[in-house]
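Have a look at these structures, which come just after this line.
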Structure 1
Amino acid sequence: MYAILALLLLPFGAYCQDVKDTLVEKCGIDPCEGVPSTGSTDSLCNNKFLGPSVLTAANDDEWSSLFEGYSPLGTYCPKAFLDKFAPSGNKYIYPEMDGALLDTEGKPVTTTYTLPEGMELDRFGSKYGGYLAPRDTPFSWRSIPPSNLNKYPDSPQYNYWVWVVKESFNITGGPIAPWFGQNGYGLQFHQESGLKQLEGRYLELVAKKKCVV
């Protein structure tokens, strides 16, 4: 009875996706076989490096566009994903050259962008990481790990932050290399020293988007 009532209380169009269930056809009846637990009960296979065990979204155009076509582990099964991207069991292996797409000579395809006043930027993860993208860049284009969607105290849903440019400034940017099983090729901006240096004068936090849990 209570489960039915809880479903009725969800806004129209809300849905949950159990990530483990979506992996059975590809990875076998137990997709978590061989995956060590990190004690993260909200994470897929109880491993924080695999991201949330359940993805929740509302009937909202903004969320729909952000997560359209997103598959948390790409073509990988959980153990294979960890073997490739977190083999030590305590940290990810990130792409070289700050995640920039590389040219045929192995050099990063980057340039200096002048971001105009009023432009909106966003990111998933820590509020003060060093990467930004144009607002509403699809998640799969960003090549960021699934753990960026894990729940943290005092963070908005999906750890999604939005800023507006208060004063024009220059920043290094370019297309994103495929990684973490994601397609990449979105546009990223990278501030080596992190966003604290920019917030206040150049950036203003304008939204911490929320979604039904």
Structure 2
Amino acid sequence: NSSQMVINPDGPLNFLRGYIYQKMECMYNKRFFAPEINTKYELKEDSDISYRYNHCIYTRTEQKDKAYTALSASEMDVYAEKYHNHLIELFPSPTGDITIETRGNQSFVQFLRAEETEKHALQILAMLLLFSEGVNIPIKVNNTVLEVYETDKKDQIYFEVPMVIPWLNIKENKVETFQQKKVKQMISFFQKNATNQKVLSMM
């Protein structure tokens, strides 16, 4: 089929690049050591008097990390702030290991695991990957639904998923529903920058 896209084995979507990134721990270093991220930690003196010397307790709270606020209104400074905030949302990493796992009702992983979303989870991840590589995929997203269209038939929906998911409130032992506003913002961010030549030139 001449309308199908194929991966160039010598291009940026080659799986070897991802393998090398993983071996070099690029994502780990980017998430935990990027200078654009204001890491949340605390160092306080231990009140235990049994220690011979001053003893301090170090506490690291990865889920409270935030990107530093852009110092100027320049397009790239604002982009960098949003990029790193979305990076933290994608990899909250509450245990100190690079992971998407978290229990929050606005978390990307909970959105992917929702009953009506799960069967399209890999397609959504592939969509974000293609956006990040400069491929413009026709979608519409708001606080209620994500619609992904056929690339050659832009009025025909390929698949759609709700942007409102059920979430079990463990404390109250009941199921609640939440609009995935943060997920919507993240998808919109990827979509907007898929055709941003300034951003793509940095890759």
Structure 3
Amino acid sequence: MKIQEQLKRSAGAWLLSAGLFLLLAQAILYVAMDTSSIASTVQSPFNVYYNMLNLFGYISLLVGLQGWALQSRFGVGKFAMVRWLITMVGTLLVFGDVWFESFAVPSTVKTAPELLNVKPGVTLITGMLITALFFSLGWLMIALHAIIKKGLPLWCGILLAVGSLCSFFPLIALHIVPFAISIVIIGWKLYGDREQSVSSKGNELSM
């Protein structure tokens, strides 16, 4: 098996896993946990499972994104590297937020629960906006590229675009679900599609 084909299948497996982890996390959040307030969510006995699935999901997403970029030689066109860079930075920022929520927030709730009721300051809001902007814009650019190059079924490309836009509004319930479903489909396509070459030509799904 050629190295490019190995990268393609490996990237597909990581992306498929990422999407499934994120979907499971959302299922736990909205089925088994009380989301009426931040305090009740953080103090839920299921919170640790939700956080771990989110962590595994975004770790897998980062690895899969890098593998996908390598197997497609960072895609085609003038903005291929820009698409990858914005998406990678955005995903790293989201992973940092997930890490903070997984380890720092539960500890803070135990020692200073009153902090949960403090309104976020300008610095925190700015950081949240930058994170959401990079993540949404990067994946939206990939979605539009996939639609134009017909590297994905039209409905899947639209789903990824919608998921990317929804991720800019994290307060919307189940906002990550459309994105996670599209990542599962992309992962499955990369892992299972052995007939297409990996030369980033035709309708090959590339960055």
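Computed from the coordinates by the stated procedures, all read-outs in this text should not be read as laboratory data. Every value quoted in this text rests on a predicted model; they were computed, and no experiment measured them. Cβ atoms are built from the backbone, for glycine too; each structure is taken alone.
To which of 1, 2, 3 does the computed value 33 (relative contact order in percent (Cα under 8 Å, 6 or more apart)) belong? Don't skip to the end; give the middle numbers.
Details: 1: 21; 2: 13; 3: 33.
Answer by label: 3.
Supply the structure label, taken from 1, 2, 3, corresponding to Kirkwood radius over Cα pairs in Å with the calculated value 19.5. Walk me through the numbers on the way to the answer.
On the way: 1: 18.4; 2: 19.5; 3: 17.6.
Structure 2 accounts for this read-out.
One of 1, 2, 3 was used to compute helix-only ellipticity at 222 nm (-39500 (n - 2.57) for each DSSP H run of 4 or more, over all residues; to 500), and the answer was -9500. Which one was it?
So the calculation was done on 2.
Figure out for me which of the structures 1, 2, 3 the number 2.3 belongs to, where distance in nm of label points 7 Å out along Cα→Cβ at positions 20 and 108 was derived from the coordinates. Walk me through the numbers on the way to the answer.
Values: 1: 3.9; 2: 2.3; 3: 3.3.
Traced to structure 2.
A value of 31, 13, 12 was computed for semi-axes √(5λ) of the Cα gyration tensor in Å, for residues 84-187 alone; which of 1, 2, 3 is the source structure?
Numbers: 1: 22, 21, 11; 2: 25, 18, 10; 3: 31, 13, 12.
Answer by label: 3.
Can you spot which of 1, 2, 3 the value 4.3 was calculated from, given it is distance in nm of label points 7 Å out along Cα→Cβ at positions 52 and 148? Present the calculation step by step, with values, prior to reporting the outcome.
Details: 1: 1.5; 2: 6.2; 3: 4.3.
Source structure for this number: 3.
Just checking, which of 1, 2, 3 has the largest value of distance in nm of label points 7 Å out along Cα→Cβ at positions 28 and 44?
Details: 1: 1.7; 2: 3.0; 3: 1.0.
When distance in nm of label points 7 Å out along Cα→Cβ at positions 28 and 44 is computed for each of 1, 2, 3, structure 2 gives the biggest number.
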